[in-house]
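The following blocks contain the structures, represented as structure tokens.
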Structure P
Amino acid sequence: MWDDGAIWDGARAGELRLRACRSCGAVCHPPLPMCPHCQSLDWDTRVASGRAMLKSWLVSIRPDQAGETPRIVAVVELAEGVNFVANLIDADIATLHEGLPVALCFAEVDGEWLPQFRIGAGA
């Protein structure tokens with residue numbers, strides 16, 4: 001059984017853990033009950049490399065947090081071939097473009113470790 005616990009346990013360990021099919025090896029994110037490639041129900045966990053490319057982004061400004069720095073919410077395509085949504089930190093919005101290499105990092109927010117990304121090719 002897969003639940004989001006694998007993501008959070010992995011983040012606390014400094015890893016981005018993804019669901020991978022044991023039958024065909026395909027990575028599936030977000031998790032589905034059945035592999036979309038071979039219809040297997042046999043799953044394993046794979047640790048992501050941390051390399052990704054920026055696909056899309058938006059700037060999130062919360063009116064109830066006046067004075068706070070807006071955050072960049074990004075869709076990145078992981079090297080493993082699946083999309084992942086996370087914050088893009090320490091980035092200048094003016095320099096962003098589709099295909100920009102980004103790297104996985106983690107940040108502690110309110111006592112919980114969150115997967116995030118920074119501009120750069122290294123993981």
Structure Q
Amino acid sequence: MWIQTNPNPCGRFVGDCVIRACSIVLDQSWEQTYLELCVTGLEECDMPSANHVWGRYLEKKGFESIPIKGGNIADVARQIHGRCILATGEHVVAVIDGNYYDAWDSGGEYPIYIWKEK
């Protein structure tokens with residue numbers, strides 16, 4: 001089930017989906033997540049929104065990449081127990097216990113990988 005959520009303190013929702021999704025899944029502020037992702041980006045010499053940067057960030061936070069079984073975000077989210085991030089290649093969505101959290105209903109998008117809390 002989609003739960004409309006936008007932790008961006010200014011209500012923006014373009015270009016920061018990685019920060020929004022990570023802050024929701026990690027249960028921390030948008031600002032803290034932004035700063036931590038920027039530090040990881042600096043360490044990796046790339047932008048915080050680069051897939052390998054936020055993937056490394058999630059690894060440090062106790063997440064692992066797992067294979068995807070197919071289906072759209074809404075279908076995949078229903079099968080998830082716990083906390084994870086679904087990534088479509090162009091968008092990133094937070095999932096907690098079967099619900100997906102996003103500023104807009106991205107349930108029809110198709111994820112290509114998952115980062116799940118260990």
Structure R
Amino acid sequence: MDAPSRQLQTLKAEFFRALAHPIRIRLLEVLVTSECSVQELQHTLGLDQPIVSQQLARLRASGIVVATKTGTATRYAVTDPLMKDLLAVAKRILNRRLVDAQQLLQELEQDTAPHGPRKK
């Protein structure tokens with residue numbers, strides 16, 4: 001199997017950099033279910049308009065979301081429905097990591113817990 005080209009690796013890195021902000025992830029988690037206006041996103045996420053607009057602009061510049069204007073209203077949507085799958089896979093990976101970390105923490109607590117009175 002051939003290794004991916006540097007150009008493809010660069011494109012992947014740019015794609016993941018575009019996702020690398022908690023607010024952008026939150027926006028995408030809403031937008032994968034339905035298209036929304038800035039105001040709807042503000043209300044749903046409890047964020048100020050400039051923050052929502054700034055993060056949507058970054059996602060638009062990366063081609064991850066698209067804006068559609070109807071009259072005076074602008075609605076945002078993900079450009080690829082597979083984004084929903086990507087977010088779901090990321091969640092499953094993180095859940096698995098957290099479960100593993102939780103198990104290690106439990107082992108550590110058991111290892112460091114007092115084992116009753118020591119014999120002299």
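Using mean count of other Cβ atoms within 10 Å over residues 80-87 for the comparison, can you identify which of P, Q, R gives the largest number?
Q
Of structures P, Q, R, which gives -10500 when helix-only ellipticity at 222 nm (-39500 (n - 2.57) for each DSSP H run of 4 or more, over all residues; to 500) is computed from the coordinates?
Derived from the structure labelled Q.
With P(r) over Cα pairs in 10 Å bins from 0, in percent derived from the coordinates and found to be 11, 31, 23, 15, 10, 5, 3, 1, 0, which of P, Q, R does the value describe?
Corresponding structure: R.
A short reminder: the numbers here are calculations on the coordinates, not readings from a lab. Please read all numbers here as calculations on a predicted model, not as lab measurements. Cβ atoms are built from the backbone, for glycine too; each structure is taken alone.
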